[in-house]
Structure P
């Protein structure tokens, strides 16, 4: 059977193109203790999700984190920073979450960009995405961006996949979608996308010939 090339390949960003380490946020501001993780992680995640859903701008987002962490007097381990946590502290902590590029993905993306259009479908936020656009060469090869904070919806909701299909005006089965989160891959499949669970560059390479992208 002849391999059928997709009309577009959509990549997730975090842990597909660049490593993400959420624990680095509390580490950067000197609050990474077991008690603080239990006390704050769920509340921080909720604030971040609202930011990534486009419900508020960066200033309001940082102010909400500032209030949470300064008003509740978190435990500070020996040798950690003292004093109020500022917007600059929080901005730097947010950026500390972004790690190194995923090995081999720049080369893979560069190669297939010559034979198929590429896009990005990511739960992200302005702080992270602006930094990535400036510092990640791989994004130079991915011109179409479908970002949660712009679409005002998050994966794995059905809404974000429907928005992408509507904007692309492409049959869902002609979209090859790559994500590292099983729930997002399953949601993509329910929406009709040809979805691939990412474990690393090597596994993706093995699937590319079936897409006529080898």
Structure Q
């Protein structure tokens, strides 16, 4: 049976949004910026992560901040561009794909960051109240406990709760649920260390540990 042309056009737009979002999200800004600054391969220090937390371990706070801005910005850009030019659903797909691209970039053999900054940027772009609630939760937890991974995990629980039960926004809410699941799974080693009381604090040098992964955003 022939699909309705409007439905086919919608599917095509969602596919394009997903591919473009993934490609934008897969740009490894942490790796690019540290190499341009002459620091070499950020994957060879600390946790080996390409996110801002590991860039901070290089001693360059300016590069860590710039990485944070770029990583969150690519998620926001993907969501905003496709929301503006195509529609809300396309924006949600593009934002989700940007997070997946950051976590599993084709160019780095699918070994990327843990997606927190890109997730926050996406959530703010899709629904600013939900996104800012999550960002505020991250900031409060980080200021109190100084543990990046704990702040991230709490923030990603706050987002879907705000969207689904306070704002009654199912589209952004289920996006937040999906992103929370994949980012929590990426933090499995951090969760184990949190339970053991061994998780490093923000800016703290991590012990050399063959199986350790520090919290990356």
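Work out distance in nm of label points 7 Å out along Cα→Cβ at positions 18 and 122 for each of structures P, Q, then name the structure with the largest result.
The maximum falls on structure Q.
Among the shown structures P, Q, from which was the value 64, 31, 28 of Cα extents along the principal axes in Å calculated?
Only one of P, Q returns 64, 31, 28 for Cα extents along the principal axes in Å, namely P.
I have 22 for relative contact order in percent (Cα under 8 Å, 6 or more apart), calculated from one of the structures P, Q. Which structure is it? Before the final figure, lay out the partial values.
Working: P: 31; Q: 22.
Source structure: Q.
When FRET efficiency 1/(1 + (r/R0)^6) of positions 90 and 170 (r between Cβ atoms, R0 = 30 Å, to 0.05) is calculated, the result is 0.95; to which of the structures P, Q does this value belong?
Q
Work out the source of 61 here, i.e. which of P, Q gives that when volume of the Cα convex hull per residue in Å³, for residues 98-145 alone is computed.
It traces back to Q.
Out of P, Q, which one gives -13000 for helix-only ellipticity at 222 nm (-39500 (n - 2.57) for each DSSP H run of 4 or more, over all residues; to 500) as computed from the coordinates?
This figure was derived from P.
Which structure, out of P, Q, was semi-axes √(5λ) of the Cα gyration tensor in Å, for residues 58-185 alone calculated from, if the result is 34, 18, 13?
It traces back to P.
Values quoted throughout were computed directly from the atomic coordinates according to the rules given, and no laboratory measurement underlies them. This structure is a prediction, so every number in the text was calculated from the model and none was measured. Cβ atoms are built from the backbone, for glycine too; each structure is taken alone.
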